[in-house]
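Take a look at the structures listed below.
Just so it is clear, none of the values below were taken in a lab; they were calculated from the coordinates. As the structure is a prediction and not an experimental result, all values here were calculated from the model. Cβ atoms are built from the backbone, for glycine too; each structure is taken alone.
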Structure I
Amino acid sequence: MINAVAVFGFLIALAFSFIPRLGFSYFLSVFVSIALVFLFFISNTYWILPVGMLSLLCAETLYTKNFYIPFMILFAFIMVYSILLDLNHMRVMDIAIIVGFGAAFLGHDRLVSYSKVNDAQKGRSVTREVPRDIVQIVGGIVIILGIVYVGMINALFILTISILIYFLVINMVKGKNQYRAAKFINSLERENTQLGVGASWFAIGILALISVVHNLNFIILVVFAVTFGDSLATIVGTKLKGPKLFFNKKKSYSGFFSMFAATAIVGYYLLGSYGILYAAVAVFSEALSTFPVDDNFAIPVFMTIVYKLVPFALKL
């Protein structure tokens, strides 16, 4: 019965994605549905189908009033899954969310244009970048403390729910300055940029990380690199100025090496000499990432790829 509900939810969401006036991408709908069916045969979890499809609908309607209906249904599916089934398999749901949101941010014309503007505005205003980075550092500390003290399984479930709520919040407060909290959140965004584009990339990247990695220390290092290391690079780079990287004229050597030093020290403490390797991957991912892939997504994804490849390299 539960599996039948999941299949029915998937078919309804797929049919809904083909309503022309709502602005969905037919190509993305077909691509994501095929990807989800493929993942279903790997995971044998029916619920990956509606969760992935609803995630795509949520992403494609982000910043609009049409967002709320698919979001409420998606949130309900996640909550029911967590209550009726095992939290240990929440990573499967995270993969489904990544497929939906990731495909939209990389392939939906409207979201791609938002990412392009966000990339162009990076580093242009020190008065906006520094407060953003401070908030990012605080967010990273909260995530790390949560993982350490709440426990891996519970923390990952809370993180998944928190990321979904984050998308709800930015949709609700975008452009609304009549409330102090909303005004503060909007004040952190870069000029002419949609609220939370960079943070959305971060959310997708962190989901990608926790869906495939079980090593607590590595997860902490990645979160540190994205939140503290990346922010430190921005703050130092904008304050000290100095010569630019020869392979990226938007980045400075001062920011590059400050991020590497901080991440390498923490990485060595957590993972030994391999931590230094992962720090190098993080800093080059940050320095080389450019539109359409945000560095908040590139850092966790490339660090995770290298982490997964290291055991195979050691066997050669």
Structure II
Amino acid sequence: MITRRLFSLSATATLAAPLVARAQDADLRSAIESLPQLHSLQIRLSNETVFAEAPRGPGLDQPANIKSCSKSIVALLLGSAIDRGEVPSVAATIADVAPRLLPRDATPGAADITMEDLVTLRAGLERTSGPAYGDWVSSPNWIADALTRPMVAEPGTRMLYSTGSTHILGAVLAEATGLSLLEQARSRLGAYLGIDIPAWTRDPQGYFLGGNEMALRPTAMLRLATMLRDGGAFEGQQVVPRSWIEASIRPHTRSPWSGLSYGYGWFVSPSGYIFGRGYGGQVIAAHRERDLAVAITSDPTKPARSGGYFGDLMRLLDGPILTLS
């Protein structure tokens, strides 16, 4: 029997729920207003998109440069190639899978770099990112340039954030599959997710840049985040093997700058987010325990350092966004 007291409590809770929701929405909007670099934000909770706005920038349905979130996409494609038997395993070396990519003057030990070394950014080769990026992309052969750089760490040990490592991995995948990185992205991700993937930058030898300059609509980024959250599945179809997703989100190393753990192309935060991160503040994120998928785009011309704007985005993820779940 429902007593007068129980009825009163139930009615109060029903009335309070919209007030709580409005307060959470106000907190979120206040946080966004304080971030002038942010272009768009989308949040999916369970099967419902609960927030999707683009207060700045070109909007939710125009391609945005996802910058180094591209590295996370290449990592997914490695999982697909291994699942199809085109790459034997993460332990396979460059010499095993794509020996013709190795220049004659390759750095000693470069041939023995594994797929796992490349996808976890632990190849050991001198970095091509940061101050070295301009010279690297100005070279006549980006792969040869990266593979002839000196070893500055034992492969498989220290994380050296380098687009050159992911570009080598992308070229290895092209050799192993017989498909360009663009064809792989379209047929193995885009076709299942129902998203468009435009062509992007190629190197002088014709390999698509593995690790930078891809463009996706923010709405496509949210679908990728949802797939990541749901163990590689999207709308009832397994797009990427669940076992690969589980391996990808297991910490294998740690960023020397942010301190965040890093798996197979994906960062892992202490609060439980799995995410790809791109220059300027591009984010594809999932929080599986809270059933959240998040996509963020930002001004791609401005930096987003861990102690600056990217730190602000992490506080947004850990604060107003996390409280929605």
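Upon calculation of relative contact order in percent (Cα under 8 Å, 6 or more apart) from the atomic coordinates, which of the structures I, II produces 16? This value belongs to structure I.
In this comparison of I, II, the computed figure -25500 for helix-only ellipticity at 222 nm (-39500 (n - 2.57) for each DSSP H run of 4 or more, over all residues; to 500) is attributed to I. Taking distance in nm of label points 7 Å out along Cα→Cβ at positions 131 and 275 as the criterion, the highest value among I, II goes to I.
Here distance in nm of label points 7 Å out along Cα→Cβ at positions 139 and 219 was derived from just one of the structures I, II, and that gives 4.1; the source is II.
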